[in-house]
Structure I
Amino acid sequence: MLSNTSKYAIRAMIYLSLNASGDLKIGIKKVSGDLNIPSPFLAKILQVLARHKLLSSTKGPNGGFGLSRDPGKITLHEIVTIIDGNDIFDKCLISMRSCNEEGIPCPVHARYEPIREEIRRLFMELTVGKLAQDIHSQDRIIAL
């Protein structure tokens, strides 16, 4: 359901929450290597998140990225909306537009609407901080 771009953005935000603290910035090569995401692609994603004030960035040899806000206040909904827009939360499951655009819902609208609302609620409740905390507190290693 999520684009790879949104998945990479969420993973990078969790990674930075776990590894960058205070003034410490993590370089793009380190993040991309640890997460196995191509550096040029990840750099573009992180630049978008920095433009939206979720990340701070520093240029230069000791530069890199870090969170610019409390990870407990950055929701998955905010990240996905910045990267992909509201389509996952608003668009019809089988059509290219919203079910309400023409006033005639698609054949799966009634069945999918509660699921879409549950996904919206989940993404608005889950924060980068909560996910990082869950990963940190697990006995097993959770792959990002």
Structure II
Amino acid sequence: MIVHFPLALTLTAAGLLLGARLLRRPETAASLALVGTWNLCLGAVAAVVSLGFGLGAVLDLDVSAAARASISSHAKWAIFTTLALVLLAVWRGAGTEHRSKPGWLFMMVLSAAACALIMTGYRGGQNVYRFGVGVERSAVQP
């Protein structure tokens, strides 16, 4: 359940901040920017928590070589994405006025991080639905 919070918060933040960037009405754009900033910051915190739980979950996991390779790839994506989200949250949360429109460079980097987050989620889904990691007893070697 924990892994879904970074996805929901970050993708919502990206949509809200894009809306803030594109809208011409200053009041609405400022509100979207403020809510988008908070969603991004909360999404980054959720990503750190999710990463901690995920790394803790694989410490004593005994799985096949194919599942181990898939978990490793997912973990690398998760670490990269979490770092990107934390840096973006600091950039937006501490570096600018929360109600200001985000710049295009920020939006491009946020879009890339959102795509990386989606890929991280996809790889996590592969671990669960293809290899049964954390779900089926058959994924664990005797």
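Calculating relative contact order in percent (Cα under 8 Å, 6 or more apart) for structures I, II picks out II as the one with the greatest value. For the read-out distance in nm of label points 7 Å out along Cα→Cβ at positions 52 and 76, a value of 1.5 was computed from one structure; give its label from I, II. The value was obtained from structure I.
Looking across I, II, the calculation of distance in nm of label points 7 Å out along Cα→Cβ at positions 44 and 60 that yields 2.9 traces back to I. Can you spot which of I, II the value -16000 was calculated from, given it is helix-only ellipticity at 222 nm (-39500 (n - 2.57) for each DSSP H run of 4 or more, over all residues; to 500)? Of the options listed, only I reproduces it. Matching task: 17.1, 56 is the computed value of Rg and Dmax of the Cα atoms in Å. Pick the structure from I, II. The structure behind it is I.
Structures I, II were shown, and FRET efficiency 1/(1 + (r/R0)^6) of positions 20 and 116 (r between Cβ atoms, R0 = 30 Å, to 0.05) at 0.35 was computed from I.
Since every read-out is calculated from the coordinates, none of them should be taken as a lab result. None of these values were measured; they are calculated from a predicted model. Cβ atoms are built from the backbone, for glycine too; each structure is taken alone.
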